[in-house]
Structure 1
């Protein structure tokens with residue numbers, strides 16, 4: 001009888017551990033997955049504060065400050081109104097490199113303009129905006145829009161907004177999708193289908209590569225980018241980008257000053273209905289991707305793993321997939337693709353990934369909206 005009770009006790013303990021933490025074995029590492037925080041609709045972006053608290057943006061317009069333990073979260077007030085429609089809403093969240101002193105954060109979101117309304121008809125257009133604000137406990141104060149497009153660039157489609165935010169060398173970089181106006185990605189007088197660069201205060205740097213029609217310096221840093229929803233900066237200063245292709249041709253790129261990445265003149269993808277977009281995948285003066293996913297996996301957020309906790313994955317690129325619902329590990333050496341591995345398949349859309357202060361990997365999932373954390377086993 002005592003043996004039966006002991007066996008039941010052991011079974012109970014093991015069952016409880018399996019419920020709380022799934023064990024996943026990959027080629028090089030075995031790790032456990034635990035739910036860190038839940039109760040989101042579509043968690044879109046994540047960023048850590050120096051306190052090791054986590055900021056999470058929900059595409060429905062809510063912004064949360066999550067305790068280091070993950071057990072409590074509280075909504076932050078003062079977020080601007082966003083267009084929560086189709087692919088739009090509250091998008092990325094980023095923390096100023098000197099947050100400890102200035103308390104500044106940056107957000108990207110879809111902004112709406114009403115273009116006509118009466119009893120039987122109303123129409124709105126939208127475009128990506130970038131704002132910065134001071135985070136005081138659970139309130140945004142002194143919000144300042146540092147990037148907004150002219151109303152003529154707004155479109156009614158509410159898709160392909162981009163939009164990730166990163167910092168490098170005292171500048172802020174952010175991506176803006178092509179708004180499904182594909183040819184405009186090649187037009188240096190339109191803001192969509194581009195990576196932009198500003199100073200940390202929101203000014204246009206004098207050393208940006210392009211000029212506007214009036215001769216002023218443009219915020220554009222690169223162009224020919226379809227819908228970039230991943231940006232990450234490596235310790236060596238390399239800026240990496242992932243962007244959605246159409247049906248095929250999702251890309252992993254190195255972002256460099258003034259470069260044309262080719263969309264839609266060159267692409268490895270085709271139209272969603274199966275017809276050709278172009279007959280060429282290469283052209284002089286247009287950059288080739290380091291890697292392309294064909295067929296598409298619907299790449300979204302990304303991170304460079306540079307911590308020693310998952311030492312076997314050091315310097316690998318972590319890439320999320322919306323369509324195929326997994327987290328991928330991409331190995332690149334000397335800026336050339338080497339290999340890739342599916343390291344986590346949760347059975348739901350994988351929206352974003354961040355490396356925590358202690359080297360654990362935080363993953364934002366949809367359906368239901370939640371944040372999970374990956375930790376290596378003993």
Structure 2
């Protein structure tokens with residue numbers, strides 16, 4: 001452990017990166033320095049997208065509340081962070097970009113300490129297994145030397161600390177993110193995993209998608225509510241087939257794009273197909289290729305008890321995913337998951353159509369809240 005000489009007993013300002021690291025680090029730090037008043041400082045403009053930043057902040061606030069740690073929140077200066085790491089976008093994890101990122105966040109921590117009248121700083125990044133302790137110690141030494149502060153840089157990872165950290169996070173039911181937060185590290189990690197970067201996918205207009213950041217935010221707000229009301233619960237992980245529609249359109253026989261809404265799990269084997277509606281049965285049109293169904297909006301409203309006036313309104317205010325899946329099951333009536341494209345249009349015509357769609361299906365994991373008793 002690196003400890004600069006602490007000349008007086010004041011609060012220790014602790015830069016916080018995430019709840020999994022901070023929940024463990026703050027408790028260990030309190031054991032190491034029982035007479036120090038610990039103060040949290042969440043400053044992480046490197047986290048992208050902003051919804052992920054909001055989720056991590058939410059869970060840090062929850063953790064600090066559990067531990068009785070006061071928390072200050074820094075500015076989300078993402079543009080400033082991007083400018084700081086300009087030219088280092090292709091650096092690997094633990095490379096030069098990380099050094100600049102450390103300096104960026106720790107310098108803001110030092111300035112916050114001066115603002116609050118504190119003398120000692122440290123960071124929960126020291127307990128992250130993906131970060132270099134030596135690099136963090138050097139960054140801290142440089143920063144405190146520049147601003148006339150003091151530092152502590154304990155190594156709580158050794159002696160089984162990392163395992164204890166993850167166990168502690170699991171017991172506290174904290175949000176365990178699977179990337180550091182940096183856009184550039186995320187891109188490399190997802191490419192290596194051959195996974196869609198769905199953290200960067202946002203439906204337009206807004207809709208909460210399965211295993212999205214927005215779904216996790218809603219989940220952890222429910223977790224906080226259960227904790228406040230002392231309602232027993234558990235978090236259970238679920239494997240499932242996820243889906244993202246990236247781009248789609250429908251053209252009629254006049255080559256005009258018609259308003260259309262593609263239901264969740266609509267998959268084309270090829271991105272572009274041409275065919276025709278061969279017959280219509282009660283608001284359901286049977287397309288000649290790729291097992292496509294075209295539904296009239298009136299039929300969709302009937303199946304789902306919705307009241308949309310037109311497809312444009314549906315595009316502006318899409319139904320919950322649960323409604324889309326329920327409509328698919330009611331229409332197909334299959335005991336297995338159907339991936340047939342189901343497309344809602346205002347009216348179906350017995351004419352040729354062109355259909356274009358790019359979508360991805362992939363294995364994923366989500367968390368569910370289960371009430372007990």
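From 1, 2, which structure was helix-only ellipticity at 222 nm (-39500 (n - 2.57) for each DSSP H run of 4 or more, over all residues; to 500) = -2000 calculated on?
Values: 1: -2000; 2: -11500.
Source structure: 1.
If relative contact order in percent (Cα under 8 Å, 6 or more apart) is calculated from each of 1, 2, which structure is the one that comes out at 18?
Details: 1: 13; 2: 18.
Answer by label: 2.
Can you tell which of 1, 2 yields 4.2 when distance in nm of label points 7 Å out along Cα→Cβ at positions 82 and 338 is derived from it? Please report the intermediate quantities before stating the final value.
On the way: 1: 3.6; 2: 4.2.
Source structure for this number: 2.
When FRET efficiency 1/(1 + (r/R0)^6) of positions 218 and 354 (r between Cβ atoms, R0 = 30 Å, to 0.05) is compared over structures 1, 2, which one is greatest?
Details: 1: 0.50; 2: 0.20.
Structure 1 gives the largest value of FRET efficiency 1/(1 + (r/R0)^6) of positions 218 and 354 (r between Cβ atoms, R0 = 30 Å, to 0.05) among 1, 2.
Between structures 1, 2, where is mean count of other Cβ atoms within 10 Å over residues 98-105 highest? Write down the numbers at each step before the final one.
Working: 1: 15.1; 2: 21.6.
Checked 1, 2; max of mean count of other Cβ atoms within 10 Å over residues 98-105 sits with 2.
The value 2.1 for distance in nm of label points 7 Å out along Cα→Cβ at positions 130 and 330 was derived from one model only; which of 1, 2 is it? Before the final figure, lay out the partial values.
Numbers: 1: 2.1; 2: 4.2.
Label of the source structure: 1.
Consider the structures 1, 2: one of them gives 0.05 for FRET efficiency 1/(1 + (r/R0)^6) of positions 106 and 266 (r between Cβ atoms, R0 = 30 Å, to 0.05) as calculated from the coordinates. Say which.
Of the options listed, only 2 reproduces it.
Given a value of 21.6 for Kirkwood radius over Cα pairs in Å, point me to the structure among 1, 2 it was derived from. Write down the numbers at each step before the final one.
On the way: 1: 21.6; 2: 23.7.
Computing Kirkwood radius over Cα pairs in Å on every structure in 1, 2 gives 21.6 only for 1.
Bear in mind these aren't lab numbers, they're just calculated from the coordinates by the rules spelled out. Keep in mind the model is a prediction, meaning the values are calculated, not measured. Cβ atoms are built from the backbone, for glycine too; each structure is taken alone.
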